[in-house]
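Next up, some structures in structure tokens.
Read the figures in this text as sums done on the coordinates, not as results from a lab. Bear in mind the structure is a predicted one, so any value in this text is a computation, not a measurement. Cβ atoms are built from the backbone, for glycine too; each structure is taken alone.
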Structure I
């Protein structure tokens, strides 16, 4: 049986690192008797963006092990293995297995900010691909909508035109893998006006990217769950340059559900694709 001191420590950590940032004062009633829910809340308190021992620091280029990057099962549910196995330039002929999606070993790591905020990675803070983004619970925890805070709003990262990369690539690839809570979605927007960028895309086991560029750069919970939990966009670098960069946005639903969800990773690379 856990020592009372250990229970108090867990309670204090969950309160300070999970509830307080979300503007909450108590754990949801149904979670107090769930061993799995409490364990996951403890993981959020330890490994999330502002946890006690976050999975990584912002801009870290050290690849995470498969075990850490896939602790929440997001890579597995998307048919992949983890950062270490899936490092390497994006492979457009396959959307699963031992393929590259991250661009290499210098992949820069970021979390989405808390709901209602935007991280700026443009101008003096601009970064180039490869980049990988996790939800702010981090890859070592499932995310739970109730504990994110905010209602029907967004969290986003704004990239400058440098996200198109070097050596005159034709496209930026944005691989969205994993599971979202019902009503949540990922959107890829123009930095200039916040409207959707045009792209070609492929989903699930379909490796034939759509031949026409359409304004379809969004991946909803329903789209991911119906397409083997993966959707990949090829966005023309010229479009991103014209828009002055791009915004990767996590768009949230009303935060009432206490159901644990695997969460998503978003791998951004660039290259020349037909």
Structure II
């Protein structure tokens, strides 16, 4: 097949939530179906429009969350070089523009965004049972300055690709993005939630205690208050301020979070005694 950006997107859709099938040769009546299964109308309409632009035929959108067509010639063209079964699909050789369209279609179907700024957790993820395919996607993403890691899910034949660092998430937004409205919104919210991570540490004791109250995490069963930050300097400055008021603390790290991010920790032990039993 000779790819353009529309056919690249169609191929990406078919490798994720799509199907290109025919009935068994033993059956007398023959059918050849090409379609996309998805509950999002924007994706079904995009598949429909791109399919018509490439093949000159408009698939129908059903009330069952499908955009489909039956056509023997198109079936043969699509399957001449490629398979679309879950364990067999392959990422075709594409130029960078075409690759962006393929990746967007795939992530629109198989990807999602997690955004928890309070935990420094912003992720773009996608899953597939096709190990070779997901590893090829990992390599393809690097062409856009997007780093990721792939991990097999425990006790399942599923591989999960995760994009977690700020630069890579921004590059994904800039070069690929989502068409799926909810996923597109979630990604924009994740990027908007990035802020200046450098803290302003009060020196006045009352203001410092208020800062501790608002920003510290109390670990009740350990009788301690814990602070975490990806910026080591934040905890150094906080420790200096605490020392001026004879409040002892210890720093730890760097540690690595479950998403691969490096962070540091400061702990105030015996907080009930330090603050005279006052509940923060």
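When distance in nm of label points 7 Å out along Cα→Cβ at positions 30 and 246 is calculated for each of the structures I, II, which structure yields the highest value? When distance in nm of label points 7 Å out along Cα→Cβ at positions 30 and 246 is computed for each of I, II, structure II gives the biggest number. Have a look at I, II and say which one yields 41, 35, 27 for Cα extents along the principal axes in Å, for residues 46-181 alone, as calculated. Going through each structure in turn, the value belongs to I. Each of I, II could give FRET efficiency 1/(1 + (r/R0)^6) of positions 22 and 94 (r between Cβ atoms, R0 = 41 Å, to 0.05), but the derived value 0.95 comes from II.
Please state which of the structures I, II yields 0.00 when FRET efficiency 1/(1 + (r/R0)^6) of positions 54 and 206 (r between Cβ atoms, R0 = 35 Å, to 0.05) is computed from it. It was calculated from structure II.
A value of 22.0 was computed for Kirkwood radius over Cα pairs in Å; which of I, II is the source structure? Corresponding structure: II.
Upon calculation of distance in nm of label points 7 Å out along Cα→Cβ at positions 62 and 174 from the atomic coordinates, which of the structures I, II produces 4.3? Checking each candidate, the match is II. Where does the value -4000 come from, among I, II, when helix-only ellipticity at 222 nm (-39500 (n - 2.57) for each DSSP H run of 4 or more, over all residues; to 500) is the thing being computed? Source structure: I.
Calculated for structures I, II, Cα Rg over 2.2 N^0.38 Å, for residues 70-149 alone is largest in II.
When distance in nm of label points 7 Å out along Cα→Cβ at positions 14 and 142 is calculated, the result is 1.4; to which of the structures I, II does this value belong? Clearly, the read-out refers to I.
I, II: which one has relative contact order in percent (Cα under 8 Å, 6 or more apart), as calculated, at 23? Label of the source structure: I.
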